[in-house]
1. Supply the structure label, taken from 1, 2, corresponding to FRET efficiency 1/(1 + (r/R0)^6) of positions 84 and 148 (r between Cβ atoms, R0 = 25 Å, to 0.05) with the calculated value 0.35.
2. Given structures 1, 2, which gives the highest value for distance in nm of label points 7 Å out along Cα→Cβ at positions 68 and 108?
3. Which of 1, 2 yields 78 for volume of the Cα convex hull per residue in Å³, for residues 52-115 alone, as computed?
4. If distance in nm of label points 7 Å out along Cα→Cβ at positions 36 and 124 comes out at 2.1 when worked out from the coordinates, which of 1, 2 was used?
5. Of the structures labelled 1, 2, which one yields 15.8 when mean count of other Cβ atoms within 10 Å over residues 12-19 is computed from its coordinates?
6. Of the structures labelled 1, 2, one was used to calculate Rg and Dmax of the Cα atoms in Å, giving 15.2, 46. Name it.
7. Out of 1, 2, choose the structure whose coordinates give distance in nm of label points 7 Å out along Cα→Cβ at positions 28 and 44 equal to 4.6 when calculated.
8. Work out the source of 18 here, i.e. which of 1, 2 gives that when relative contact order in percent (Cα under 8 Å, 6 or more apart) is computed.
Structure 1
Amino acid sequence: MAIWVFGYGSLTWRPGFAFAEKRVGDLHGWVRRFWQASPDHRGTAEDPGRVVTLVAEEGSVCRGVLYRLGEDSEAVLDALDTREKAGYVRELRPIDCGSERIEALVYRATETNRNFIGPASLEDMAAQITRCVGPSGSNVEYLTRLAEALREMGRPDPHVEELVEVLGTR
């Protein structure tokens, strides 16, 4: 059985693993929000950045990238578990991909994890994103690369675009 992974954040532009196939897909009933702290990638424990997670919202659609894993799927999943260790859990979700529906693993930071920071004003989120840098790079780079990847997929995300506008990085 094929193992698929759905990326909606940094996985959209930087999967960091080999894959057998790549497709664009839509996750219905969820929105992307910068509501998760990043103490290990786009910030530090002392000054965590902000990265995206999924929040349930009826009628919404979150566009992302589906990756079909190859023979090294166990190693890839181990690496993703480590990469997403700051509060993300694996969930199986249906992703619409053209006329096909694919069950894919999704890493989602739940509201109960210690790094879930929830909503804030756009200005406060932008200030945090502007100042934070971690081992994976600046939080501004994360935001701008995500915005670019979503535009290339034909579905800019309003939440992401609002933050880009507030930061003036367009």
Structure 2
Amino acid sequence: MGKNERRSFTIIELLVVSIITIVVSGISLVIFDRYKEDRILMNQVTQLVQILELARSKAIANDTSQCTDSLSAYVSGYSVEVNTTTIQVVPHCNTNPTPIIQHIEPQSVFVTPQFTINYNNRGYEGTTVCLPIKNITNKQCQYVRIDETGLVTSGRCTQCQPLVCSCP
């Protein structure tokens, strides 16, 4: 070896390192995108659970704060109304109600596009109901379940067909 010889990377070594970096970056982006879509669905489920629990607690407490004249208002219960774009908590007031409105994530779709859950001053008034929610981007499903006692639970569906999401 002479004095002027340099030790450097060959073009093959640089290509191999570049290809490995590109492959790892591509895989990371796919994993991150799946994670992000899964979080969107989980956030929508969490939001629905919180709204259902809010409506239940407001109904049991006979909360008149969402009525226009809260001093003389009477509340017979609350409803959670879901349509294709919003979730609303609506008080059943003897005066004009002011609903609490939450918007649904654009990637999230309720399998049943419109429904209403009613609460009275004793709590939930109904039978067990399962509310499937689907992320249309990654085709994953989760459910929110309300049993006859008013207990709200959520979980991941075992199957996610166009209109199928079974609750346990």
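1. Details: 1: 0.70; 2: 0.35.
Computed on structure 2.
2. Numbers: 1: 2.5; 2: 3.1.
Comparing 1, 2, the top value of distance in nm of label points 7 Å out along Cα→Cβ at positions 68 and 108 belongs to 2.
3. Working: 1: 101; 2: 78.
Of the options listed, only 2 reproduces it.
4. Of the options listed, only 1 reproduces it.
5. Details: 1: 15.8; 2: 10.4.
Only one of 1, 2 returns 15.8 for mean count of other Cβ atoms within 10 Å over residues 12-19, namely 1.
6. This value belongs to structure 1.
7. Clearly, the read-out refers to 1.
8. Details: 1: 29; 2: 18.
Working through the options, I get structure 2.
Each reported figure results from applying straightforward, stated rules to the coordinates on display, with no laboratory input. Quick caveat: nothing in here was measured; it's all calculated off a predicted structure. Cβ atoms are built from the backbone, for glycine too; each structure is taken alone.
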